[in-house]
Structure P
Amino acid sequence: MWTKESVFKEIKKIMLEDYAGNSAVVQTSIPKVTNQMSDEAFVRVVEDYLATFKDEHLYLSVKNSVRPNIGFRVRHHEDVLYIIEASQETRLHTGDKIIAIDGLSIEELSKKYALQLLHDKVERQKWNNVLMRARTITVEQRGVAMEMVLTTYARQRYQPTYAAKALTRETFYMKFTDFAQEYGVREILKTYEQEIAAAKHLIIDVRENYGGNDAFYFPLLDLVFDRDYTAKELQGKDTMFTNYTARNCALMMALLEDYIEPGMNQEIERMLDREMFLLEQHRGQGMIEVEEELDFTVEGKATPPAIYILTDYYCGSSGETFVAYAKKSPKVTIVGRPTMGIMATCNVLTVDFGDVSLNYSMSKINEDSELASKDGIQPHIYVPWTPAHLTKDVDMEIVRALIAEL
């Protein structure tokens with residue numbers, strides 16, 4: 001049975017031996033953990049310890065009520081937190097303003113929790129992590145401020161969105177909130193094959209995309225590019241380093257086996273088989289550079305001739321690599337805000353300790369790659385987030401204007 005002390009000891013071991021990021025941080029400012037501390041204190045200590053690595057692919061998952069589901073999401077703009085979604089907290093509404101948390105202003109909290117917020121740029125800050133530690137918020141609704149005690153709600157099961165529709169006879173729209181299902185992407189491309197082929201403008205919305213497996217979005221690249229590309233051409237000078245420890249290989253092998261399903265695209269299945277072969281070949285060898293010999297070729301198409309990709313800070317992991325590859329196509333215009341910027345480390349694994357789980361990366365990308373930038377993949381047309389996004393789709397309006405100019 002795991003105790004708080006044994007869990008933290010194992011986490012430190014993982015960070016030193018299995019984690020692909022900057023393990024030197026392990027040796028500095030290590031907090032003290034005891035079995036007598038409360039669950040809340042333990043989670044705070046571990047979360048703050050992990051935050052020192054400044055890696056958004058490194059985080060703690062908490063299964064008990066210590067990290068409550070507050071039932072709403074926020075975004076920072078000009079020293080105010082705007083409610084962008086209130087799926088369960090019925091006392092709040094989209095557009096309401098949080099002006100204080102536990103009696104402290106947003107400006108004061110920005111300084112207090114600078115490490116946990118991860119970014120100086122306010123539209124990229126993660127405030128929900130701070131709110132989960134809070135007891136009260138001061139909310140402004142219709143110009144009236146009131147204090148509200150936060151409530152805990154049952155966590156809702158995440159349901160991915162794989163959606164597509166024709167906006168006009170010449171414009172087709174697709175939305176993917178992750179790339180964790182090969183079947184979902186394949187079915188959309190199969191179901192709407194004729195409509196996509198006939199479109200002059202294709203919009204791909206990955207503003208909220210939680211990643212998955214790169215191989216599952218590869219069929220989309222056939223639409224994105226206007227000529228054939230090999231995997232090596234797309235990757236360019238990007239280099240992957242993977243930490244092939246015994247633990248990492250066992251965890252990743254189990255993950256890849258779960259991805260394989262009946263009827264899967266044979267080319268994608270071969271890529272997964274290749275990854276599993278490398279795990280067996282290099283098991284126990286530690287951090288090494290392995291040239292990825294991805295067995296796929298993008299079969300570019302002339303149509304649709306114009307591709308618009310909508311991006312935002314909530315696009316991470318495999319969503320980011322999709323945007324990075326797509327950006328290399330002359331057909332593509334990226335509109336919105338930079339992606340999450342978490343691909344400096346990748347291939348995330350999970351170690352389960354019962355009440356908590358550690359999520360960390362076993363691979364990293366060379367530092368001079370655009371994917372390694374914590375500022376994310378930059379759009380061609382940057383659209384700052386403002387409260388106007390809460391009442392209308394500002395990004396889509398810009399895309400429609402671009403289409404009208406053609």
Structure Q
Amino acid sequence: MAAQGELATWVREAVAAVRVTDMHTHLFPPSFSALQVSGADNVLTYHYLIAEAMRIGQMPPTEFWDLSTPLQADWIWEQLFEKTTPLSEAALGVVQIAQAFAVDLRREKLAGLRAKLEASATDVYADHVLDLAGVDSVVMTNDPFDEIERRYWEQGTPRNPRFHAALRLDVLLNDWPRAQAQLSHSGYHVGPELGEVDMAEVRRFLKDWVAKIKPVYFAFSAPDTFAFPEDSVRGRLLAEAILPICREQRLPLALMIGVRRQVNPSLRSAGDSTAKASMLPIEALARRYPDNKFLVTFLSREDQHELAVTARKFGNIMPFGCWWFLNTETLVSEISNLRLELIGPTFVIQHSDARVLEHVIYKWRRARKVATDVLTHKYQLLQDAGWDLTREDVERDVKQLFSQNFWDFVKR
């Protein structure tokens with residue numbers, strides 16, 4: 001039986017060494033050059049930091065949005081790193097990115113970060129950043145209704161194999177008039193009423209995009225008001241098109257629930273918030289469609305206990321990560337402990353949700369630290385109860401939480 005110090009070493013070394021599958025990001029490979037985002041100015045103008053800087057600075061949002069990206073970055077730097085101490089998760093993340101690139105921010109400031117980070121990433125640079133984060137591969141968020149992105153896929157643009165695709169269905173499910181117009185323009189015969197022929201065309205569209213991008217899952221970001229079953233366009237599209245194609249193609253549907261869009265429109269991308277959502281739609285989906293698989297995360301802290309309990313009841317639900325406003329050291333620790341206590345190591349411990357390439361560095365550094373603390377405590381309790389834990393047990397569990405649980409769920 002391991003001594004306490006030895007057990008802590010096993011966990012620390014296993015978590016430090018594990019190669020991560022980052023199963024939900026907003027990243028793109030360098031070959032998708034118009035969409036790929038990296039570099040110091042993009043790190044600084046992350047929407048988390050915009051919202052935080054607006055709390056300090058006196059600049060009206062309209063004036064901020066009129067600035068160029070470098071000038072926005074300069075202003076955010078002044079507010080968050082000159083006028084105050086960078087203690088928030090997002091601001092500390094900038095410091096941790098700088099540390100990974102051997103930049104002393106107190107001395108070199110934003111200019112030092114600009115000199116080290118590549119604004120136009122190459123595959124070599126992207127691989128370097130992923131390796132710094134210990135990330136084996138990432139899953140993108142791919143929108144077939146985005147005109148710029150669609151061109152890359154239709155042209156067969158090659159991509160770094162470490163970037164996997166996921167088919168995002170937000171426009172289809174949240175804005176049917178726009179989706180219907182674009183589908184019609186692309187040669188799919190769909191009308192506003194969604195009759196049987198229209199629904200067959202939506203299924204054809206989905207199968208065409210599965211063949212085109214080979215996604216590892218379908219994805220849908222839902223508001224806090226999400227309901228199912230529902231006599232609505234969204235309810236019918238889920239029941240009659242999306243879920244059947246998911247079953248046919250053996251693809252999970254990832255549901256990210258609880259965002260309240262544009263509570264402060266003047267902040268644009270920084271203006272979204274969160275609200276408690278209902279678990280009833282997830283129960284209904286899992287119960288009515290036992291042959292479908294559902295990757296599920298909620299944005300509200302208050303929904304986490306219900307999600308873990310629901311996952312106990314339905315093996316076709318895989319809870320994943322701590323999304324958006326939940327991705328703080330305090331809440332990731334709390335939620336990871338809760339999930340371990342209710343469903344054991346049978347969930348995906350985290351995803352980065354990164355929108356800027358370099359974000360994976362600090363987000364996974366933070367995730368590893370929290371996971372090390374949480375797992376060390378749980379393993380010590382287990383060993384104190386008389387269980388003869390081995391290093392191999394620890395390494396297996398860590399690999400499952402950071403990567404294997406996701407792939408096993410996707411492929412089963």
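Rule-based calculations on the coordinates, nothing more; no lab input. Fair warning: this is a prediction, and the values are worked out from it, not measured in the lab. Cβ atoms are built from the backbone, for glycine too; each structure is taken alone.
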Report task. Identify which of structures P, Q gives the largest calculated value of distance in nm of label points 7 Å out along Cα→Cβ at positions 165 and 253. Result -> P
Query - Of the structures P, Q, the one that 12, 41, 34, 13, 0 was derived from, the read-out being P(r) over Cα pairs in 10 Å bins from 0, in percent, for residues 205-332 alone - result: Q
Query raised in the report: Can you tell which of P, Q yields 1.00 when Rg/Rh (Cα atoms, Kirkwood Rh), for residues 5-132 alone is derived from it?
Result: P
Query raised in the report: Given that FRET efficiency 1/(1 + (r/R0)^6) of positions 53 and 229 (r between Cβ atoms, R0 = 41 Å, to 0.05), derived from a single structure, equals 0.75, which label among P, Q identifies that structure?
Result: P
Report task. Out of P, Q, choose the structure whose coordinates give Cα Rg over 2.2 N^0.38 Å, for residues 93-276 alone equal to 1.26 when calculated. Result -> Q
Report summary line: helix-only ellipticity at 222 nm (-39500 (n - 2.57) for each DSSP H run of 4 or more, over all residues; to 500) gets -15000 when computed on, of labels P, Q, structure Q
**Report entry** relative contact order in percent (Cα under 8 Å, 6 or more apart) - highest-scoring structure of P, Q
**Finding:** Q
